[in-house]
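Every number here is computed from the coordinates shown, using simple stated rules; none is lab data. All figures in this text were calculated on a predicted structure; none of them were measured in a lab. Cβ atoms are built from the backbone, for glycine too; each structure is taken alone.
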Structure 1
């Protein structure tokens, strides 16, 4: 991450160590005015969603099922918390899945195990709420 300028007028670029992306970041992108830029919270949501999706695919396979498609949407919320300032207060995963060889109860167990096995869920729970709404479509 490279940053230039003040908080209100500056900007930065988040870069992956692999060189796979370079994404612009600035203060308005953190306050809801993305303007084609990203925010640390959006990057965290993408990472949490990716971690959970891979964990869920593994859990479905472990239960004897085969994933056709997982659609994972993650929303990270930042809010002002008393005298602590702005903190991440929640991460909400909304999952829609198509899978063969697993019923709704088995899928729900897999979804819970995937949350427990996702390192981002574990990290976020140290200071925020993590919720999972997982639906198996027929």
Structure 2
């Protein structure tokens, strides 16, 4: 199941099935997707203790730890479907190397969740690679 919704950063496709997103985005299976968690308790791995303060205070930021990309973003929409899942793979809702086009996204999504403001494209999240000693901005 692929969901089209407004994420904390931009319009995105969400799914717990990585292969569905790979088909939509025409992406090789070697290139991973960002995993978006509801909260820090849902994280399935440990983060460097020395970076906890940075991780918890960050807004609209994706982190890469040991080649795993993740972001913690509480749901803004009051959708039961989004509340029931602890995490989803996420990618921007657009064709590869193109801008957001609503008709393309509606064809690819199984479910569309939006509020009164609709769906709109904004900036992508900031991207940092972190380890115990340093943090490096990638995007």
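Here distance in nm of label points 7 Å out along Cα→Cβ at positions 26 and 58 has been calculated and equals 3.1, so which of 1, 2 was it run on?
Working: 1: 4.0; 2: 3.1.
The value was obtained from structure 2.
For relative contact order in percent (Cα under 8 Å, 6 or more apart), which of the structures 1, 2 scores highest?
2
1, 2: which one has mean count of other Cβ atoms within 10 Å over residues 18-25, as calculated, at 16.1?
This figure was derived from 2.
Can you tell which of 1, 2 yields 2, 10, 18, 17, 16, 14, 10, 7, 4, 2, 1 when P(r) over Cα pairs in 5 Å bins from 0, in percent is derived from it?
Derived from 1, not from the others.
Which one of 1, 2 has helix-only ellipticity at 222 nm (-39500 (n - 2.57) for each DSSP H run of 4 or more, over all residues; to 500), as calculated from the coordinates, equal to -11000?
1
One of 1, 2 was used to calculate P(r) over Cα pairs in 5 Å bins from 0, in percent, for residues 66-129 alone, giving 3, 11, 21, 25, 23, 12, 4, 0; which?
2
Determine which structure produced the value 2.5 for distance in nm of label points 7 Å out along Cα→Cβ at positions 10 and 50, calculated from the coordinates; the candidates are 1, 2.
Among 1, 2, the structure yielding 2.5 for distance in nm of label points 7 Å out along Cα→Cβ at positions 10 and 50 is 1.
Looking at structures 1, 2, which one was FRET efficiency 1/(1 + (r/R0)^6) of positions 98 and 122 (r between Cβ atoms, R0 = 25 Å, to 0.05) calculated from, given that it came out as 0.95?
2
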